[in-house]
Structure I
Amino acid sequence: MARTAVMGAGSWGTAFAIVLADAGNEVRIWGRRAELCESINATHENADYLPNVTLPDAISAHSDPAEALDGAEVVVLAMPSQQLRVNLETWADSIPPDAVMVSLMKGIEVGTHMRMSEVIAQITGAGPERIAVISGPNLAREIAAREPAASVVACEDVSVAQRLQKLCHTEAFRPYTNTDVIGCELGGTTKNIIGLAVGVCIGLGFGDNSKATVITRGLAETARLGVAIGADPVTFSGLAGMGDLVATCSSPLSRNRTFGEKLGQGMSVDEVAAQTRQVAEGVKSCSSVSELAELHGVDMPIVEHVTALIEGRMDPEALVKALISREAKSEVL
């Protein structure tokens, strides 16, 4: 099928590598730690991030980025969003000039307010026909276990989206195509922040009414900002919007929801981060999304209050109280 490189050996990068291998592709994973790559090659398991999951033989791991990227037709970027720029600047010259780059990342860059596809375009000079996004309800462990799941492959060039769709379509993983890159990226980013807020509600002992309220109003906030920056509002009712949001807010496998739960139980941000191996993207991106909303004159109270919580300007109880006690108004505003 295709020679692919997955740049990032975390749980989601590894899970998507499994999808690509199951679809018949050759897959090279790049990991920054040589010892992890050696372990993956020796045991066919990523014990650090997906223990007890056997990796297909078509997957190999490499700590040299040039080696992983050599001859790649598709380059999948699967690192924490705030680390994308520094990594791309280091090894962008090794990416084959005709390779399609696919972002699995869900974040807005701190300081620039750029989506990951925008960072990729800026660093590599690639046009929109070489940049795609995969988003949706993508809990890594469930994908790696080959539980049935669907996702969205978004690219402004529909023929590229269709090609990528074929490269990652398996018996367990069903990709749909979309040309709304902005909406897919924004939905994947804001759902992490909403997941933090839902986790706070759970940590405080609140039930399903509270969770449903935050999820629904969080989706409304996302759609408002999406329309303001050029997204198709229909995207937010699909897999990359509501689908991803429901998975993140409903599952204990969600690192963002779990992070929020611990905050609701009284732990500090630093305390939770210290015991968390993987990055909760909502913690990193909430300030960027809040600033982006302010730049566009969009009201996003959940995002704003989560940002205040993460920055130590609000406690969990005050966050929930502030959301509920806001001025009553029409639901459609």
Structure II
Amino acid sequence: MTRTMRAVLVRTPGGPEALEQVELPVPACGPGQVLVRAGAIGAGGPDVLIRNGTYKWMPPLPVIPGNEMAGTVAEVGEGVTALRVGQRVLVSSRELPERGGCYAQYIAVPAQAPFVLPDSISFEEAVSLGNIQLAQAMLLGSNGGLPVRSVLLLGAAGGVATAMAQLAAHLGMTVIGTASTPAKRAHALAHGVTTLVDGQAAGLESRVLAATGGRGVDLAFDHVGGDLLIACIRSLAPLGTAISYNIAGGPPSSDVFLELRALLSKSLAVRTFSIHTFDQDREQRRGLMEKAIELMRSGAVKAPPTRVFPLSEVRSVHEMLDGGQSLGKLVLAP
């Protein structure tokens, strides 16, 4: 008898209604593969982009979304010696030939893809490790080897920003953040933010300069774009860099090069960032994740609070993601 599993499928991109609950055969565990049984499934922004069909690295349809799964090895294929049945692991689709695949009770992956998890990291915590991996890549590689004393994080209660704030604080940096609600401000302060400032683009430069004794920040991280990316540039210290890792609010509102030339005496820079930069650099990519696991294991960086929902409520979870209602990590329980 064929074993089946519950999964979520997107046949035609769209809103949360495009997420279809299905029964599928449990994937076969072929030679050189392991079959992982899900214990927790992460839900986040890239899943939304896959669902609505706008992801730049879109996998072919129909597709099972989901980019993070933590669970246990259920089967090992022929020739696999590095992993064993019952071992606790994290599956990140950054290690797979295509993104997605984790909104399911089981996934079959190449044996070299999963990361072994220590017992001290729960499955619900583990699905936030990708944000710590990304935060390291952005924070530690963005200022050309120059010392970083201070950073500005827009939307400091977000998933990536929460990891970034903790990592920066762990490294002794001053962390200035913005957050839009009392709950988000409390979350940001509890996770490494040193000083909160009003996040409106108008006047952001003066508020950041006041918070840094007139110097500005070495790194400013922006996921919004529009007026806010320009405000980040103007908030930089000499030799500082603004990092654009998304443009949820649209492209910059004025000419970035002209802004940099207007501030020529500061010798500023702008960097665009994507974790896909590391798609072809397996050693560095996996090294960042192994370091993320160690940072969480040691307590230097903690997972954000989690809200766990049954896989059957995936549409409601995506409504929360679409509305920006989530604080902490949204997790699906298989």
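FYI, it's all coordinate maths here, none of it is from the lab. Because the structure is predicted, anything quoted here is derived from the model rather than measured. Cβ atoms are built from the backbone, for glycine too; each structure is taken alone.
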Who wins on mean count of other Cβ atoms within 10 Å over residues 101-108 among I, II, i.e. which is largest?
I
Where is distance in nm of label points 7 Å out along Cα→Cβ at positions 21 and 285 largest, in which of I, II?
II
If you work out Kirkwood radius over Cα pairs in Å for I, II, which one comes out largest?
II
The value 0.60 for FRET efficiency 1/(1 + (r/R0)^6) of positions 69 and 245 (r between Cβ atoms, R0 = 35 Å, to 0.05), derived from one of I, II, belongs to structure I
Kindly point out which one of I, II the value 16.8 was derived from, the read-out being mean count of other Cβ atoms within 10 Å over residues 165-172.
I
Identity of the structure behind 0.90 (criterion: FRET efficiency 1/(1 + (r/R0)^6) of positions 13 and 269 (r between Cβ atoms, R0 = 35 Å, to 0.05), calculated), options I, II
I
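Tell me which of I, II gives -8000 when you compute helix-only ellipticity at 222 nm (-39500 (n - 2.57) for each DSSP H run of 4 or more, over all residues; to 500).
Working: I: -14500; II: -8000.
That value comes from structure II.
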